[in-house]
1. Comparing structures 1, 2 by Kirkwood radius over Cα pairs in Å, which one has the largest value?
2. Where does the value 3.5 come from, among 1, 2, when distance in nm of label points 7 Å out along Cα→Cβ at positions 9 and 41 is the thing being computed?
3. Have a look at 1, 2 and say which one yields 38 for relative contact order in percent (Cα under 8 Å, 6 or more apart), as calculated.
4. Identify which of structures 1, 2 gives the largest calculated value of distance in nm of label points 7 Å out along Cα→Cβ at positions 49 and 73.
5. To which of 1, 2 does the computed value -12500 (helix-only ellipticity at 222 nm (-39500 (n - 2.57) for each DSSP H run of 4 or more, over all residues; to 500)) belong?
6. A value of 0.4 was computed for distance in nm of label points 7 Å out along Cα→Cβ at positions 33 and 65; which of 1, 2 is the source structure?
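Here, each number is a calculation from the coordinates, and none is a lab measurement. All of these numbers come straight from a predicted model, not from anything done at the bench. Cβ atoms are built from the backbone, for glycine too; each structure is taken alone.
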Structure 1
Amino acid sequence: MLIEENDPAVCEIWDSLTELLSENAEETIKFLLTCTKEQLFFVSEVIEDISYNLRSQEYINTLWELDRKYPELEMKSDIEVAEDYMKE
């Protein structure tokens with residue numbers, strides 16, 4: 001069953017995804033590197049929140065790598081936010 005974009009459950013799923021992908025930077029990086037473009041598109045909704053929690057340069061480097069691989073996902077602004085979090 002697919003969830004509609006405006007379904008309140010979407011926020012709950014994003015929160016769970018953020019929590020899960022914020023637990024371990026190394027595992028998150030491994031996961032992201034195996035994502036398809038469609039999977040990464042879904043995950044990109046919480047990239048900034050994960051960035052805030054991880055504050056990892058390796059994670060940011062991975063995001064840049066994925067941005068080069070899938071430029072149509074337009075991740076640059078999310079990555080710049082992640083870099084700003086590293087300065088805090």
Structure 2
Amino acid sequence: MSELIPIRKFIDHHLEDNPGVIGLHHGEQFARAGYIPIRADALKWEEIHKWLGSNCPNQYTWTGNIFWFDDSEIAVKFALRFA
């Protein structure tokens with residue numbers, strides 16, 4: 001698998017509509033681009049965002065309860081903790 005461009009760069013330059021604004025409909029674009037999806041437990045919303053802000057503030061985005069990562073190591077750590 002080729003290395004992914006940083007997800008924030010993808011959001012700013014490659015989304016088909018409203019760069020920088022994320023909606024549920026963008027999940028398909030993240031999947032096509034190869035980003036790693038992890039479905040999280042929505043009951044832990046505050047804890048999830050606190051953990052993400054401390055551990056990988058620029059390496060993820062979310063669409064609903066699916067979080068998308070550009071780094072497989074971070075995605076695994078996130079999945080073990082919140083999926």
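1. 1
2. That value comes from structure 2.
3. Only structure 2 yields this read-out.
4. 2
5. 2
6. 1
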